[in-house]
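In structure tokens below, several structures.
What follows is calculated from the coordinates using simple rules that are stated; it is not laboratory data. For clarity, every value in this text was computed on a predicted model and none was experimentally measured. Cβ atoms are built from the backbone, for glycine too; each structure is taken alone.
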Structure P
């Protein structure tokens, strides 16, 4: 059973979804974005559209730092070559959705090569865990670029529970956290423990469900995507309450033809 007291959100007036359609986009409060000044993306593979879009909304962005050892130029090139026949086939039948996905993979190597011109750095490192880079080190690197109100996004397939550690030790330099949480069943105790820590310094402002994973028997997402804002940055008087999702016109499914899942949190 999920403790809804940990997930109740204080919904800002204006939310926006950034990143490519389907899996890859996240919902954030648009009024806070301009005051953020750096982006850290943990777990990107071939899609850093959210990080790019978030950085473009910032009044002064000191850079984008991406962490994923599985992402290499050679791998992106191989994927780009492999998608050519599909691109031709989808163009012939005018399948715009699949064609858009194909084009993204085709141009990924070129976008990767442009990182230095866009103040983007790729670290081929695991984040957290026994052998990965500690989150405090990751944040200190971004602070070394001049950032002090960082947007932190992570999708590291269960590694989030080891990564975040002592929340107060890094929360002062992070304005917003966008995270996908895994492994809620059969035992959600690790999720509850981490949410309890995050709630010391942050407040949820939005939750969406990875539609491909479905819902738990209690009606909560098996793989929730939660946006947190540091509590002292929220408007005074912002109150948390149970929210109904999806938000029409904002939330999306995670793949072609998938509708966003309906739930309360």
Structure Q
């Protein structure tokens, strides 16, 4: 099963870093948050990735093209014709496709553009700016169990995002609404599983996935919440980036199950 990661946005709320690099390449610890997300999926056996790139997408491609240089000790022997020796070779069981999904493309449009790469099969999807300690195999099994088009992970967080109206009995998502000051309703944390029928809900580049597509899936009874009460944290601001980096530094980063 392929994992689609949205990694093309501008990251305007963390502009202190994102003016230099795409948001998924901002580091927590000494590795980009994109690497952390991929390591999560890889731990559970999901090793084929499709990266939806856009803003500064060349930096993402360069990082993967020179993965060994970025993650290993290297000796350059110029006396032997510029011979390069890679030490303590860091091998990952990954297959990574980086797709330029456009500079100004919205989230739905980015997903629509990678349709040729998923081979008409269900696929995982998440955002390139958040980490979680969810058991991804259990998430996939839950998705298979209900037979609907889409599953999204719903967490209970005091955040600034829109919240979800979830049926208590079926876990189907009925609607989205704006968050109130005292709200503790669950929010969309990403970490989705999507059947290929989801592409029919996306019109084109201007489509914001979190608006009409998810709302229409909910209206059709095809969107189910995987309620999760463990650790989840997005990296929307410099403060959140620093908090995640501090967890890595302390050795107490809940998502680093590997």
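Things worth noting here:
- Once distance in nm of label points 7 Å out along Cα→Cβ at positions 169 and 201 is computed for every structure in P, Q, the highest value turns out to be that of Q.
- Among P, Q, structure where Rg/Rh (Cα atoms, Kirkwood Rh), for residues 137-232 alone as derived comes to 0.98: P
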